[in-house]
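Please treat every number below as a calculation from the coordinates, not as lab data. Note that the coordinates shown come from a computational prediction; the quantities given were computed from them, not determined experimentally. Cβ atoms are built from the backbone, for glycine too; each structure is taken alone.
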Structure I
Amino acid sequence: MLEGITWFRQSAMRWRGNGPVVYVDPWGVTDPEPADLIFITHAHFDHFQPEEIERLRGPATKLVAPRDVARELSGDVTAVAPGESHEVGGFRFETVPAYNIVEERLEMHPKRNGWVGYVFEYGGRSYYHGGDTDALPELESLSTQVAMVPIGGTYTMDAREAAGLVKAMGPELAVPMHFGFVVGSPSDANRFRELAAPVPVEVLTPTNPFEQP
């Protein structure tokens with residue numbers, strides 16, 4: 001179910017195979033392949049890397065980003081907000097909310113910023129990339145086969161909170177991200193797997209070495 005998907009670091013993912021080359025929040029791409037589409041979830045440095053975008057984009061690359069990020073980009077850019085459906089270059093996707101509701105994190109990813117996660121189909125399967133978010137009630141009804149969720153805590157939901165979300169969501173597979181680099185330990189993935197049961201969990205190996213113990 002994860003064939004053709006590469007995890008680079010933090011939340012940086014690439015899809016390639018039976019479809020366009022799609023990146024979400026590219027950072028630390030170790031084998032750069034020109035992008036057909038680049039999705040950005042929000043403005044923080046570990047998700048929005050302008051130099052990385054320039055390294056991956058070609059004349060036909062299409063960019064998708066929340067409105068505050070879109071204003072900083074040039075070229076073929078689609079500005080988005082939560083709760084929308086779009087088609088860009090024949091590629092259909094939906095945007096979903098991504099923000100904090102836990103008291104100590106409220107100003108890290110405020111709802112008012114309009115930052116997003118994405119849901120799209122690739123190779124006949126549906127994927128949710130959560131961006132940076134807490135376990136929001138409105139995400140529990142999300143329909144997706146694969147749920148990629150942050151688990152590092154501090155700025156997003158932690159392993160326990162993320163496990164509760166995917167159990168409510170009920171995807172066929174859950175994939176942890178946003179741990180082992182800026183925040184969160186590599187061992188958080190095992191805790192997430194245990195707590196998310198009976199939802200199956202697959203842990204990708206990033207192409208960059210973990211930076212946290």
Structure II
Amino acid sequence: MTQCQLYLISPLDVGGTFPDRLTRALDAGPVAAFQFRAKGIDEHQAVRLAEPLQAICASREVAFIVNDSISLAKRIGADGVHLGQDDGTVAEARQRLGRDAQIGVTCHNSRHLAMEAGEAGADYVAFGAFFPTTTKQTEYRAEPELLEWWQALMEIPCVAIGGVTPKNCARLISAGADFLAVSGAVWNGDEAAAVKAFHKVIAG
């Protein structure tokens with residue numbers, strides 16, 4: 001099995017000094033992907049905020065994924081898009097973004113949604129929340145056994161999300177998470193120290 005990788009999710013405020021913080025986080029250890037989450041702003045403003053972050057990721061070969069918006073992902077030439085259950089279909093995203101785009105789908109704690117996403121051609125599925133989180137409202141709670149079930153059955157990578165920290169992630173890694181999606185655990189403190197702490201656990 002390939003080693004678990006880090007998938008950083010942006011805080012909602014990515015202005016100000018955030019580009020410097022992203023640089024520090026990415027330089028602290030390997031990160032596979034960065035997801036740009038911008039809520040409640042228009043696309044023009046989102047493009048302006050995304051540009052410097054996209055350049056930082058590109059220079060470090062970190063995939064730049066846009067949350068929720070196929071149109072924003074297309075406009076800025078992002079590496080992919082992450083779709084919630086109400087953000088459009090995998091087929092629509094594939095048609096608009098091309099065959100090389102990374103398309104991920106939020107599947108909560110549902111085996112059925114994950115199977116559907118896989119059959120529709122998603123590049124990865126995201127399960128969660130595994131732990132209490134303050135980053136966003138969560139109605140669903142997933143158990144590590146879900147990751148074990150998925151790994152036994154499917155080739156498509158799975159992402160574990162929701163309240164993941166260096167203290168609680170070991171169980172998710174051993175259950176088969178291909179990626180740990182982390183936000184608050186990194187941005188609510190020293191981002192470089194947090195990335196290093198995650199890598200220490202990943203390395204076992």
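Given a value of 15 for relative contact order in percent (Cα under 8 Å, 6 or more apart), calculated from one of I, II, which structure does it belong to?
Checking each candidate, the match is I.
Here mean count of other Cβ atoms within 10 Å over residues 8-15 was calculated and came to 23.9; which of the structures I, II was it taken from?
The read-out comes from structure I.
Can you tell which of I, II yields 1.1 when distance in nm of label points 7 Å out along Cα→Cβ at positions 56 and 88 is derived from it?
I
Among I, II, considering only mean count of other Cβ atoms within 10 Å over residues 120-127, which has the greatest calculated value?
II
Consider the structures I, II: one of them gives -11500 for helix-only ellipticity at 222 nm (-39500 (n - 2.57) for each DSSP H run of 4 or more, over all residues; to 500) as calculated from the coordinates. Say which.
On the way: I: -4000; II: -11500.
Of the structures listed, the value fits II.
For distance in nm of label points 7 Å out along Cα→Cβ at positions 24 and 128, which of I, II scores largest?
Looking at the calculated values, the largest one is II.
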